[in-house]
Structure P
Amino acid sequence: MSNKFEMNDFADSGLWLIGLAIDVRSRAYCSYSGFAVGAALLASDGEAFVGCNVENASFGLTICAERNAATSAVAAGKTEWLELALALSGGGAPCGACLQFLAEFAPRLPVIIVDVDDDNAVQFTSVDSLLPGRFTLP
């Protein structure tokens, strides 16, 4: 993950978003992997949209927390986003499908990733840093 961003590059709402992501993580349905993820996405008007991962016995039908939050925002008519906070255990990054989905709307979206098991494990990155070769149509 890239550390080219510093905390002051993120909106003042970063801590609030992290709290929302941690809270929604507790509602993840992850009975197969045991890997709970919470996401909070801040729209340009200040409204936040949350999502958690929802697994399915047919793994291809699983929806990640990031796409869950993003589709909620789109359904509410909010397609301009300021930042995304993710809460998970043990570190990690969004999957390629989630990054491509987010890049459709906000290719340079700042992303804060917090490890709920380590207060010092906070990473500041962006969609374009995590997915530098995103797919685009002409």
Structure Q
Amino acid sequence: MADELLLDTGALVSLLDRNQAHHLECRQFFEAWTGAVVSTEAVLTEASYLLTGVKGGTVSCVDFFLAGGAALVPTTPTALKRVRTLLDKYADLPMDFADATLVVLAEELETSLVFTTDRTDFSVYRIKGRKPFRIVPA
């Protein structure tokens, strides 16, 4: 089975807003993807906020998840403790909360595949402190 694809905020916003610089490449990648897609409520929250300036943007973000575009995985108290550790570890970037939830989700699901426009930060983050992310689209 293919790895689950972790959906980050930048890729989600790019999918839903045609005016984004990465819209076309993100749309083409996502339309070709056939595996499971997962994300966190923090990504949904961040993307919804970033799409408030786009007509219908917030609603389209919620509808994306309701239509099965990605499964939302809740952050447990145990995961939240790990998020807190990562926020300290990557404070020099700094790491934002949504990114930290995705790193923890990657650790929980044992996947390293992240759909993001944030190549800079995700090229620095490590899963369980060791394994790099595989960033798509290429």
Structure R
Amino acid sequence: MKEKLLNAQRWLKQARHDLLRAERDLDEEFYSDACFMAEQASQKALKAFLFFSGERFVSIHALVKLVAEAAAKDKEFEKLRDSARLLDKYYIPTRYPDALPMPAVPFEEYDTEDAQEALACAREVVDLAEKKIGQV
């Protein structure tokens, strides 16, 4: 049990760091980066919960699927489905120009509103995982 908790806590600690990075990117007007880091914080927080719940290996990157896995273990995670759906949109297009129609470039396509919404969703995910695991 102690090893599961320690592993979950280290994933949660990284999720909190990624969330802080997303907040700094928003402050510095790096909106696509803020959106991506919000998505990353959420992935790591959900994986932290899954490790805490007994999973040994989690190779899923889609937040909607991670939320479904977490909700199978704790129904409270079902409330994160909409946040996961929104954040999934920031996994690839925020970084790769070929994921957007020409002539779009990721860092030019996202704005304050996108980053603020992504951060709000990520905080919800990270906070719930932290509540379930315990603070780091």
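What follows is calculated from the coordinates using simple rules that are stated; it is not laboratory data. Just so it is clear, the model here is predicted, and its values are computed rather than measured.
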Handout entry: Structures P, Q, R, by relative contact order in percent (Cα under 8 Å, 6 or more apart): label with the highest value
Key = R
Exercise for the section: For the read-out helix-only ellipticity at 222 nm (-39500 (n - 2.57) for each DSSP H run of 4 or more, over all residues; to 500), a value of -7500 was computed from one structure; give its label from P, Q, R. Expected result: P
